[in-house]
Structure I
Amino acid sequence: MADSHDARAATCVSTAWLILINKPIYPLYVWALIGADAATRSLATLALTPLYAALPALARRSPRGARIALPLIGLADTLYATKLMGAETGAELFLVACGLLAVVGFPAREATTSRSLVIVIYLALLGLHGRYGPPLQAWPAEQAASLFMLNMYGAASLSAYIALRFASVI
């Protein structure tokens with residue numbers, strides 16, 4: 001795990017583990033909501049999972065690097081999932097969790113790093129929202145609405161976990 005003096009990096013690692021555990025479950029939720037064909041199509045959301053798996057090793061070498069990497073991995077994963085599944089599925093809502101990580105992952109002495117990450121995430125939202133083009137996976141409106149609810153609860157749950165988990169180290 002991360003250097004014992006860097007509780008924020010250790011908390012980033014635990015957050016990465018939570019995401020790693022939940023990533024393979026997402027297609028099962030999709031299957032339960034929409035069906036097997038949709039679940040098969042949602043498997044592509046697992047593509048960036050290895051980046052989360054690499055975070056514990058990074059934290060051992062560079063706790064600060066891990067704290068920087070996690071919101072950036074989340075950003076890349078969110079943008080990819082939004083292009084893949086379509087903005088109407090609410091995949092973009094995970095940017096809230098990315099922004100939260102960019103804030104709580106850094107002490108006051110690293111405010112410039114934190115602010116820079118928040119700006120990158122915000123500019124990605126401003127620059128891409130409504131400009132992703134057609135999704136790689138097309139969904140009928142009813143299925144997209146079901147996926148929106150799933151992603152909304154997922155993004156809210158992840159954000160709540162981050163807030164509660166980091167509350168003890170801030």
Structure II
Amino acid sequence: MKIVMVCAGNLCRSPMAEALLREKLARRGIGGVNVSSCGLEAEPGRSAEPTLKQVIGAAYQRLNGFRTRPISDEIVGDADLVLAMEERQVREIVSRFPDARGKVATVASYAGGDDDITDFIDGYQGSFLQWLESCYSRLDASLDRIVKKLSENNASTKRGVQ
């Protein structure tokens with residue numbers, strides 16, 4: 001299974017989600033899931049925001065060699081699941097890549113919630129670090145539910161094969 005996390009610049013939210021999901025899958029021993037990220041407006045080749053290390057701790061190591069990349073037909077076409085941070089990003093992805101319909105959702109909605117993980121530039125009232133910590137707490141909870149869902153699907157698939 002290939003999961004792609006999407007935000008605007010592929011600098012903060014989507015790399016954070018990528019690293020956290022990779023870490024959670026590894027801790028649960030769930031294999032066969034490839035997690036990556038990209039951005040709707042990403043400049044290719046940049047490093048993830050260095051402050052992420054302070055916020056996500058050891059999971060930051062899962063971003064070793066990370067470079068930003070813009071969303072593309074190939075990335076979307078190759079993905080089984082595309083998880084964006086905001087509903088407006090879901091709409092943009094489906095508009096730009098109509099074949100993605102049915103495999104695109106927000107992280108929160110796929111996890112059973114309804115809260116967008118909005119960008120700092122959209123009027124967040126605290127510091128940049130506080131915003132990253134807020135994103136972390138919301139992503140952490142949603143990704144726990146997603147890992148549980150993937151774990152249940154993985155167990156169902158294994159039972160069906162036996």
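Given a value of 2.5 for distance in nm of label points 7 Å out along Cα→Cβ at positions 32 and 88, point me to the structure among I, II it was derived from.
This value belongs to structure I.
Starting from the value 0.99: which structure in I, II was Cα Rg over 2.2 N^0.38 Å calculated from?
II
Out of I, II, choose the structure whose coordinates give helix-only ellipticity at 222 nm (-39500 (n - 2.57) for each DSSP H run of 4 or more, over all residues; to 500) equal to -23500 when calculated.
Clearly, the read-out refers to I.
If distance in nm of label points 7 Å out along Cα→Cβ at positions 120 and 152 is computed to be 3.6, which of I, II is the source?
Going label by label, the one that fits is II.
For distance in nm of label points 7 Å out along Cα→Cβ at positions 40 and 112, which of I, II scores largest?
I
A short reminder: the numbers here are calculations on the coordinates, not readings from a lab. Bear in mind that the values here come from a model prediction, so they are computed numbers and not experimental data. Cβ atoms are built from the backbone, for glycine too; each structure is taken alone.
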